[in-house]
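Undergrad: Take a look at these structures.
Taken together, the values in this text are just the output of simple stated rules run on the coordinates, not laboratory data. Predicted, not measured: the structure shown is a model, and the values here were computed from it. Cβ atoms are built from the backbone, for glycine too; each structure is taken alone.
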Structure 1
Amino acid sequence: MKININDNILFARVGWMKNYNGLNGDSIKGGGTYVDKNNIGWEIYNFTEENGVYYGYVRNGGCIDIHKNFNAQTEDDFLDNIIVVWLANDPNGAGTKIIGWYKNARVYKYYKEPPKNTKRFKNDYDMIFEYNIEAHVKDCTLLPIDERIFNIPKAKTPGYGIGRANVWYCKGDKNKNIKKDVVKYINNYKNPKDKSREKLKKKKINIQRKQKVEQNAIEYVKQYYEELGYDVSSVELDNIGWDLTAIKNEEELYIEVKGLSSNNINIGLTPNEYKYMKNNSKNYRLSIVTNALDLDNIKLNIFLYNQENNKWEDENGDILNINEIISANIKVNI
């Protein structure tokens, strides 16, 4: 579904999370004084599927004014077909980012009590987490951490950019270009892994099988991060503990790439690679490419360190099982 600049678009700022599927192996950062004090917010379930539906929450100053901003009728309690663009402040200080969106959403004026068979109603916290936005899962997108690259300008001059309110309507002539760029971004969004796969299929690589596995993997990962706006350089020959360095603005990522011809993930790391993986966990990415010779089914799994559970996991929640091996070199001096 393509959206239009004249569509009803609501910007909703919440706390920063990885999955928005509860706090098991995840945490919430930012989101206001309540979140800071209690380490919890009602948005923790914004991308938790309940019978094909997401129930979303954004904290607002009393109500979402669907009458003034979207021309709802006086008697209306909700309005349908709204585009909700979810925002969160990057905990690394990199600005307010788009973290996902609901299309064809129903937006309620006031908070609603959640259905009784959902996690929002019955959960581990003995709390009822109300909601004010809902949409079908098929119409929604949550961006992985590394793909949250679109910054929304903060208000520095009157009438331009997002201010301190969590609900923003992007009104006024000064904000037209922001809204236009957001619409273009969402309409043109395609999973960067898919775009990188298509580019790789067009590239001819004539080398031996093992080398081709490795080269396809490197090229796929390189193109993926370039799609995200990073300046990517190869350091494969420098023996520094990773293969690619990706830089964007003040952010620098260290990317180790492993290529496999099958779809089973079972790899080894050199002592040097493993040392830097542990010592640079915040910026290190272990990128594993499977089916590297089958360009129609090539797949990229990117593992990031999750400080909450001390695990390395990808965007699907798959966790690396790391078996440390101690080796030795023994000789006799004569």
Structure 2
Amino acid sequence: MQQVAENFWTRIEGPIFCLAPMEDVTDTVFREVVMKMADPGKLHVIFTEFTSVEGLNHPAGRERVSERLIVNESERELLRKLNIKLVAQVWGKTPEIYHDMAQFITRHYDFDGLDINMGCPVKKIVKQGACSALIDQPDLAKEIVLATKEGTHLPVSVKTRTGIRQHETERWINQLLDTHPAALTLHGRTQNQQSDGRADWNEIAKAVRIRNERETDIPVLGNGDVFSWKEGIDRVAQTGVDGVMIGRGIFHDPWFFQPGRTSPTPAGRADMLLYHTRLFEQTWSGKKNFNILKRFYKIYLNQFTNAAHIRAALMETKNYDEVYRYFEEHPVAEAL
């Protein structure tokens, strides 16, 4: 077994705030955009998109899958400047492949940690026996964590849910803690809930209590339905978690990690949209579909007069140049 690097999770002066790993969202471009809008010391850890260890292990699929691990140099500069940790999140079902791909990622990339996805509830993934399906396969889950730890010197953390059909927090968290992950993030929903209903922070508090009873210093983070910085701070105070992971909250407010700021002007929102678009074009032109960008446009264009009209117009654009041309011909004023 390799000597494990010092666990950065325990060195962050809390509470820890993270940007969650999200499919087709948290690529190098969006991570940079979020960091660009963050105040120093308000965002501590960010994650890649979900990366399949089986896909990365397959010679025919490695090139495409490895796109999820791309880090632009401009993102690297912000990571250094803001002292933010970057973690690669991986998923799969085979311990031996986890081990080998942990070695591969550690050898060929520059990440601060690895995170194992045991929470994704998407049916096609669950049918493969991966991600949240592992909640009902605790022995396999343990093998996966231990195999990953043996394949890297980096801290290995886990993100999961409270159960499959019902909350099984006590049983499941105790089993995970047996593997001594570097950190544990708990989404307060079951697999069956998907994104429905409200996240149960009482279950997250239960995980903290279990951690405390075991007298371990493994950081426990909560995830689910946090839509403002203040709400995150309140959750820390209410539950005793060491930190909060922000998922859908970033779509409600991409300036989430800049608490206390005045509301961005329409022009400021348009500027960030254009920055995001240019960076996406520079990074992914010819590799990713332009239409992926459209899911982001609505998070910038809201809360001002005529925002809906501008959003509708951008939904009709077919390429980057049409977006740039629209704003040249329809400048967004500071106040409308």
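Undergrad: Kindly point out which one of 1, 2 the value 16.9 was derived from, the read-out being mean projected area of the Cα convex hull in nm².
TA: 2
Undergrad: While we're here: Looking just at distance in nm of label points 7 Å out along Cα→Cβ at positions 15 and 31, which of the labels 1, 2 belongs to the structure with the highest value?
TA: Once distance in nm of label points 7 Å out along Cα→Cβ at positions 15 and 31 is worked out for each structure, 2 has the highest.
Undergrad: Quick check: -12000 is what I get for helix-only ellipticity at 222 nm (-39500 (n - 2.57) for each DSSP H run of 4 or more, over all residues; to 500), calculated from one of 1, 2. Which structure matches?
TA: Attributed to the structure labelled 2.
Undergrad: Here is a follow-up. Once distance in nm of label points 7 Å out along Cα→Cβ at positions 7 and 255 is calculated for all of 1, 2, which comes out largest?
TA: Once distance in nm of label points 7 Å out along Cα→Cβ at positions 7 and 255 is tallied for 1, 2, the winner is 2.
Undergrad: When FRET efficiency 1/(1 + (r/R0)^6) of positions 55 and 79 (r between Cβ atoms, R0 = 30 Å, to 0.05) is computed for each of 1, 2, which one produces 0.75?
TA: Value 0.75 for FRET efficiency 1/(1 + (r/R0)^6) of positions 55 and 79 (r between Cβ atoms, R0 = 30 Å, to 0.05) corresponds to 2 out of 1, 2.
Undergrad: So relative contact order in percent (Cα under 8 Å, 6 or more apart), computed for just one structure, reads 16; which one of 1, 2 is that?
TA: Label of the originating structure: 2.
Undergrad: With Cα Rg over 2.2 N^0.38 Å, for residues 127-230 alone as the yardstick, tell me which of 1, 2 scores highest.
TA: The structure with the largest value is 1.
Undergrad: Hey, another quick one. For structures 1, 2, which has the highest computed value of distance in nm of label points 7 Å out along Cα→Cβ at positions 191 and 215?
TA: Result for distance in nm of label points 7 Å out along Cα→Cβ at positions 191 and 215 over 1, 2: largest is 2.
Undergrad: Supply the structure label, taken from 1, 2, corresponding to distance in nm of label points 7 Å out along Cα→Cβ at positions 287 and 319 with the calculated value 2.6.
TA: Label of the originating structure: 1.
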